[in-house]
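Alright, structures below, take your time with them.
Coordinate-derived values only; no laboratory data. Everything numeric in this text was worked out from a predicted model, so none of it was measured. Cβ atoms are built from the backbone, for glycine too; each structure is taken alone.
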Structure P
Amino acid sequence: SRRGQVYAMDDRSGAKVVKAKVPLSEMFGYIGDLRSSTAGRANFSMVFDSYAEVPSSVAQAIIDERNGN
């Protein structure tokens with residue numbers, strides 16, 4: 001499960017195009033998961049969209065990790 005929001009799904013030349021906003025930290029390892037679930041047929045691209053405040057639970061986890069907790 002990844003934090004993100006799908007905002008569009010389109011058909012293009014017999015393929016599905018899914019557009020979503022996902023935090024960069026959630027994208028690590030995504031290509032492997034995507035290729036595994038699509039038998040290697042899917043592709044993806046990323047484009048920077050914006051900065052956003054992280055949820056407080058995520059912020060606390062980052063702080064705890066940084067402090068060695």
Structure Q
Amino acid sequence: NILQPGLIVVSEKDRLASPSCSRALAAHLHWPLVAHATAGHDLALEDPAWLSDQIVQWGKRLITID
């Protein structure tokens with residue numbers, strides 16, 4: 001069991017890592033999932049601002065919870 005918090009980030013147009021697998025992983029680990037509607041496998045290159053914003057928002061929610 002993984003007891004640390006985590007965030008699953010998925011790109012809906014990813015043809016290498018199936019979005020359905022990412023959803024299954026998020027459900028199994030009970031971690032939140034955020035999905036980018038138009039990016040492919042290189043999300044960090046395709047939309048770095050969106051990705052960093054999602055990570056920052058997730059981190060802020062962790063701080064608020066504790």
Structure R
Amino acid sequence: MKIDTGDRMGALMDIESADKKFNMRLDDWLQADDFNFAHDYCGIQNNIKRGEFPATDFGFFLPRFAGTH
């Protein structure tokens with residue numbers, strides 16, 4: 001599945017920020033079906049505010065594979 005053509009390093013930084021903010025269940029996310037994987041990936045990409053690293057502002061977006069935070 002191809003859902004992104006942007007900067008790979010930026011995507012990794014966004015995922016790391018989301019993991020720090022939401023304690024992502026990364027193993028479960030990697031095993032997810034395409035629909036649920038894309039929901040979290042695109043949601044992170046579309047809602048993150050990249051003013052600092054790690055970013056902490058994702059608006060009202062809550063990933064499906066968020067752990068406890």
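For the read-out semi-axes √(5λ) of the Cα gyration tensor in Å, a value of 17, 15, 10 was computed from one structure; give its label from P, Q, R. Walk me through the numbers on the way to the answer.
Numbers: P: 29, 15, 9; Q: 21, 16, 7; R: 17, 15, 10.
It was calculated from structure R.
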Next on the checklist: Between P, Q, R, which one scores greatest on relative contact order in percent (Cα under 8 Å, 6 or more apart)?
Outcome noted: R
Item to check | When distance in nm of label points 7 Å out along Cα→Cβ at positions 33 and 49 is computed for each of P, Q, R, the largest belongs to | outcome: R
